[in-house]
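Presented below are the structures under discussion, each in the form of structure tokens.
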Structure I
Amino acid sequence: MKRVSPRIFWCTLAFGWVLIIFLLSNQEAKDSYELSKVFAGYFAQLFVKDFSNMTDAEQFRVAYGLHKAVRKYAHVFLFFVLGFLIMGIMLTYKLKPRTQFMVALALTFFCAVAGETYQIFVPGRAALVGDVVINTVSGLTGISAMIGVNAIRDRCSRKPTCKS
């Protein structure tokens with residue numbers, strides 16, 4: 001079986017991830033709200049002590065309280081992964097590390113702006129500058145994580161004693 005080139009691997013993952021981001025951005029407001037409400041309920045069951053023993057009204061109050069955090073952390077998760085994947089692509093090019101970093105950050109920022117701009121045309125949704133900031137900072141964190149993973153991998157590949 002022929003080995004897939006690293007660039008094609010990272011590009012495929014990144015393209016698929018951008019598609020997921022835009023499919024989520026394409027949800028109308030009520031559908032997006034319902035999806036995040038479901039996740040808030042799951043997180044409440046997992047992390048809130050005695051959640052299953054609460055009354056329905058108490059469960060609703062707890063899940064509703066988690067709802068906004070779930071929506072913002074969804075941005076963090078989606079763009080952290082996107083930044084990580086885009087930096088994976090950039091590492092396949094023989095460019096200066098600073099150039100790799102800047103291009104990855106610019107592409108992540110572009111995706112954040114494009115996603116928020118797209119939401120202007122989705123019923124009930126709006127573009128928020130705050131979301132662009134959250135998305136870009138999250139992407140920056142993902143980019144930094146990939147740089148760190150790559151540095152560890154490079155160091156371990158040069159040292160025969162490195163096992164982790």
Structure II
Amino acid sequence: MQNGDVSPDGLTVIMKLRPDLTWSDGQPITADDFVYWQQTNLDPNTGAAGSFGASQVSSIVAQDAHTIALTYAHPFAPYLDGLPFAAPWHAWGSIPDNLLASTQDVNLTPQVTSSPFMLSSFVPGQSFTLVPTPTIPPALSTRVYSISSSSRPTRPRRR
């Protein structure tokens with residue numbers, strides 16, 4: 001099966017990752033990161049807000065570093081909307097599932113992300129500053145966001 005292919009019975013989906021994907025700390029994003037987050041998301045101790053799609057998967061297997069096989073109990077037509085996300089297992093795997101939501105480095109000021117930006121500073125109730133990750137070309141600039149009590153976000157300032 002090719003990337004994104006669905007088996008003829010509609011029960012298996014293959015996801016192939018690009019080998020050049022990295023977390024903001026330079027570590028590779030691997031199939032194990034998707035397996036980790038799928039299992040974590042389904043753990044009732046995490047208090048996950050939703051498990052759409054995840055609850056339809058009967059098994060998720062990292063076939064190799066860049067290939068994920070999802071098996072569904074029944075054909076799941078909106079599988080594209082419910083594909084698993086990745087989380088940095090190397091950074092968060094030692095944190096108990098029930099503490100992830102209350103761990104500042106995970107939930108409030110994440111230190112490892114899949115974004116081209118990473119958090120540089122955070123002043124509660126005032127502002128946060130995002131800087132390009134070291135693995136991103138220097139075309140991106142630092143962004144400073146002000147936190148406001150209004151419902152409208154403020155425009156970022158570039159540095």
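No lab work stands behind these numbers, since they all come straight from the coordinates. Bear in mind that the values here come from a model prediction, so they are computed numbers and not experimental data. Cβ atoms are built from the backbone, for glycine too; each structure is taken alone.
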When helix-only ellipticity at 222 nm (-39500 (n - 2.57) for each DSSP H run of 4 or more, over all residues; to 500) is computed for each of I, II, which one produces -3000? II
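Can you spot which of I, II the value 12.4, 33 was calculated from, given it is Rg and Dmax of the Cα atoms in Å, for residues 18-57 alone?
Working: I: 13.7, 40; II: 12.4, 33.
Structure of origin is II.
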Mean count of other Cβ atoms within 10 Å over residues 74-81 computed as 20.0: which structure among I, II? I
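Upon calculation of mean count of other Cβ atoms within 10 Å over residues 34-41 from the atomic coordinates, which of the structures I, II produces 16.2?
Values: I: 16.2; II: 19.6.
Computing mean count of other Cβ atoms within 10 Å over residues 34-41 on every structure in I, II gives 16.2 only for I.
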For distance in nm of label points 7 Å out along Cα→Cβ at positions 106 and 122, find whichever of I, II sits highest and give me its label. I
Kindly point out which one of I, II the value 29 was derived from, the read-out being relative contact order in percent (Cα under 8 Å, 6 or more apart). I
One of I, II was used to compute mean count of other Cβ atoms within 10 Å over residues 26-33, and the answer was 14.4. Which one was it? I
